[in-house]
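Asker: Next up: some structures, all given as structure tokens.
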Structure 1
Amino acid sequence: MKEEKDEELEKIKLAKLEEMTHRVVQKPEKPASNKPIEVTDATFKETIQNHSLVVVDCWAPWCAPCHIVAPIIEEMAQDYAGKILFGKLNVDENRKVAMQHQIMGIPTLLVFKNGQLVDRIVGAMPRQMLEPKITHYL
């Protein structure tokens, strides 16, 4: 009886190991980007699923505070290339994602870890305030 349980346990372990290996092999990281990438309704889901840590800057061309945050995002994309992927989503052109994530004010930074929304940072702020809120997820 004990041998049957041990064999069954080994089968379960092997099946679980195979499943985990398949998941890792199936989701390779994309090459590192040292500048923010454009994210659209069409590319949003793939972007957040194919990178372990993604920060999406939801902005619009007419938004003055968005233009204050933009150079900070550019700098951080360079400084954290290979660790954090930064994306920019124009909410005027990509309403589906904006509605799905209930973006009510911009700039809004959506932080995704392993495809899951883990934080939402609303409003413009200096880098020394913003950076720790994001790097906390590394």
Structure 2
Amino acid sequence: MTTVRPIHPDFQFLLDLKDRKLVALFCDLREYILALYPECNEILYHTHALTAVFSVSEKLSDAFCMLPVYTNHLNLGFNKGTRLKDPFALLTGTGNLIRHIDIQKADDYRNPKVKALIKAAVDFAKKDMDEPAKFTGRTISKIKTK
């Protein structure tokens, strides 16, 4: 696996507490997203899940997708999933905006349908943003450390 961007130490510390198979899947999917859109910003959170959010700016409101890592599973979430065209009915969920794809193996995202959905989400986020990004290509940790 080629490292596109190193994982932030705050995030890595918490990620190391997760199941190895889940971590490997997360790392591969993260690198897949970063390879598709290397200039995105990655915003890291630890709330109900350990989450990497990928944004076209430094703002959460401009995010196009996210990877929440739960105790036993991982999702590829789309922050404005209800506003995306989903011709292959890949997205699930009942929220007002967020939709997701359940991830259990690399084939769940390493395919042309999901790749097209990620690219559509990036395009939508760029068109939907209020102002240009102040910076790109950074990792921003919002994780509270002791």
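Asker: Kindly point out which one of 1, 2 the value 38, 34, 30 was derived from, the read-out being Cα extents along the principal axes in Å.
Answerer: 2
Asker: If helix-only ellipticity at 222 nm (-39500 (n - 2.57) for each DSSP H run of 4 or more, over all residues; to 500) is computed to be -14000, which of 1, 2 is the source? Kindly include the intermediate steps, with their values, before the conclusion.
Answerer: Numbers: 1: -14000; 2: -9000.
This value belongs to structure 1.
Computed from the coordinates by the stated procedures, all read-outs in this text should not be read as laboratory data. Since the structure is predicted, the reported quantities are computational estimates derived from the model, not experimental observations.
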